[in-house]
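Structures incoming, each one as structure tokens.
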Structure I
Amino acid sequence: MWDVLKRPDIPTCLRICAGTDGSITLLLELLTGKAVKVVTLDQRVVKATSDMAELLEIEPGDDVNSRLVTLSANGTVYVLAKSLAAIKRMPQAVRDDLMRADIPIGRILREHKLETRRDILNMQIIRSEFFGELPVISREYRIIHQNNILMWINECFPIDDRWNI
């Protein structure tokens, strides 16, 4: 999985962001020196399909917050992120902030002092319609809180010179 990041065409800043088990938003802010803007493309509460239930280790039919966002700094989109969150496992204040849409997940977790870890499940280079013809590093991970899966996240990072920052 980590071999993806060892390719010579992957800029160093992209390696750092795609390889971290911490907050992408905070890293982007530090690397760019700019505030990161979250733009919500889609957000809704859905009933968990069997695939979603398997990813989150919940029951099919449980409520799941499904969210698709971009993370950008200074007008440049760096990440497309899809998240699925098990609503019943979230403290109410975290749930409220998540439903407000344009707050980064890392910031929500930090502000509410939730002790979490991120388990990276998969990383590969694919094509994403969103970024056109550019290859992207796609990674999937779970955010674990109190030994339960709180969220499943898929992030796509375009591979190009926007990362030469």
Structure II
Amino acid sequence: MNRFFSRRIKKAKKNSSGIQIYHHRLFPWEDLIDVLYPLFYADYQYEDLIALINAANHIFCAYDENEGCVGCALLKDSSIRGLYVSLFGVRQSSQHRGVGTQLLEKIIRWARRTYYRFISLHVHVLNYKAIGLYEKVGFRKEDYLTNFYYQSSKSKPDAFQMILYLR
């Protein structure tokens, strides 16, 4: 009896962050735009952001019980049972609270359960916070791509291709 009780307490503590993550729900456009546009307005025009949302095969969103939508991930199916993260972001006011980690871990668990072989993404070489987050959950730098973000306003438009093998 004590062992069962202690497991229930641990499970309750684990979910006590107030963050719930959902996949393939009909998310209100405002939630997606409110999170992603402030993070990526310098890189994507509004219409381009809408096109990325429309092109996503899978959308994951993190909701805080007090703040609403605080993080989003747009994913596309790629060849040979892979996933590509086309856009990933956590509202600036919710960063450094574990939301990005929780969101990525949920995506990884789901991808493993649905038999995807890998998840890949591109990240700007100077985006140290994002690179650290991706490496924390298991992604590794696969390739250095010069001039990847040539259409952006970034002074150094290079990127890393990062990949997480699931099998």
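One of I, II was used to calculate distance in nm of label points 7 Å out along Cα→Cβ at positions 70 and 86, giving 2.7; which? Attributed to the structure labelled II.
For relative contact order in percent (Cα under 8 Å, 6 or more apart), the highest value in the series I, II is held by structure I.
Out of I, II, choose the structure whose coordinates give distance in nm of label points 7 Å out along Cα→Cβ at positions 30 and 54 equal to 2.2 when calculated. It must be structure II, since only it matches. Structures I, II were shown, and helix-only ellipticity at 222 nm (-39500 (n - 2.57) for each DSSP H run of 4 or more, over all residues; to 500) at -6500 was computed from I.
Just so you know, all these numbers are worked out from the coordinates, no wet-lab data involved. Note that the structure is a prediction, hence the values are computed from the model and not measured. Cβ atoms are built from the backbone, for glycine too; each structure is taken alone.
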